[in-house]
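So, here's a batch of structures to check.
What follows draws every value from the coordinates through simple rules; no lab data is involved. Computed from a predicted structure; not experimentally measured. Cβ atoms are built from the backbone, for glycine too; each structure is taken alone.
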Structure P
Amino acid sequence: MNHLPEAWGRPRSDVYGEYSKQISQAGPSVHTQSPSVTGTSVIAIKFDKGVMLAADHLASYGSLARFTDQQRLYKVGDETVVGISGDISDMQHIVEMLDNLEIGSNYELYGHTLRAPHIHEYLSRVMYNRRSKMDPLWNAVLVAGTGEDKKPYLAYVDLLGVTYSAPTLATGFGAYLAIPLLRKLVPDEVDCANVTEAQARAAIDECMRVLFYRDARSSDKYAVATVTTDGGVKIESDIKCQDMNWRFARNIKGYGTQKV
């Protein structure tokens, strides 16, 4: 089969004569419109002294669990962490842009540092610009850190340039499976002050366990990033889901080798 664009839907040469390739030489630019290697959910929650994020280590090639050691939480600057889901190659491009942004800002000797609101605003402009050119970066990004007022900051931006902020955020399947669990602990912005780091961590671990049960593109190994208002950033990797129990599947018709 001929996969070249000039052969798509072309008339038969033996009936209509030889096809002129000059017609297709000045065609439009063709961009990637279907991600091939992807990462799934990133989840985040605010607590009294900061923000906590989590993302698993799996990068899937379609339905194949191809790469099991992919880091999707990145530290940017001194007090910001970004969590990225979606296309892995586009994620690597975003990380490279953020590295260049950080290097450029470090040349400016004015005493200013990159904070989470600056990085979120930068990514929102980048994503909207690529969307406007019909060549989007196929990612959803969570930006966590501290603002100018030294308060916890958490915001979202996706491939369309859509942005919003909330005390609990998630991408991918986490938006359907993890957000309800996180909102039990933090239903509103004012409730963040009543949540400790230990409570936030317990909720994060529970959500990652549920996602491993229910999301076929997830892994039982994940990373957790904690950003505190005193400027500290800690990223833990290779955390494994605990207390896994698949006995409930015995009663599900059609599971495994059961006959329906």
Structure Q
Amino acid sequence: MNKQPKYRQVADVLRREIVNGMHEPGARLPSESELQQRFDASRNTIRNGLSLLVSEGLITSSQGLGYEVRSHEVFELNASRFENLTFPQNGDAYSTDVTNAGRRPHQTFRVEVLPASQDVASRLKVTAGTKTVLRFCHRYVDDVPWSTQATFYPSWLVDEAPRLAEPGDIEEGTTRYLSDRGTEQVGYFDEISARMPTPEEARLLEIGAGVPVMIWTRTGYSADRPVRCTVTTFRGDLNRMNYEIGDLSARSENEPQ
């Protein structure tokens, strides 16, 4: 038997339906009276359940118009081109891609010196506990939290590229900065997974209950060794990632103009 209060049961069902796409963004939910009949619940119970979804940012309420599924525009990231310096850039890859999509980029930074965790050390091929520099970005698209990005650089690389340890943005992007300093990244190893957010991730990304995060871990390599490990955490409801592999000229030829 479900021991949760009835209004939470109502919210759980509707939340699950929204996350699974049964109620599209911008769609109006059934009326309170219809929901009363469906859930065999009082009007106050239905209103409390709907209010919970409003507080989570999943739906909006308009006087006289009922409740509507909140509409967030999804941002599509091409992970193949994200750090490819052969593509024209105006600033770093994130700012360029968001601006080119007609959206507004904004990001904040912090820089810390931390010992490498076992996980990061294994990717950077250094001893666990070795000093690394963490550059942490909190990124927004149109003032909506989009992702957090934690990039770890080994200390030997920071000695060669000291701006990595300076607070604030590297305007041209770290990939281009490193290339200009003689460290060109020639390859990447990507790992992608999904899970429910930690409380801190939910706070930073303003994620409502029931929304997962996508974790994109990219290890960048120079010609002879790994030079950085980047862990990007995306809101699962606002992002779509794609890759281009091989010759896709036929795809562009067949796409509608």
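Before moving on, here are some points about what is shown:
- Structure responsible for 17.2, with mean count of other Cβ atoms within 10 Å over residues 42-49 calculated and labels P, Q on offer: Q
- When mean count of other Cβ atoms within 10 Å over residues 130-137 is computed for each of P, Q, the one that comes out at 15.6 is P.
- Relative contact order in percent (Cα under 8 Å, 6 or more apart) from the coordinates reads 17; which among P, Q: Q
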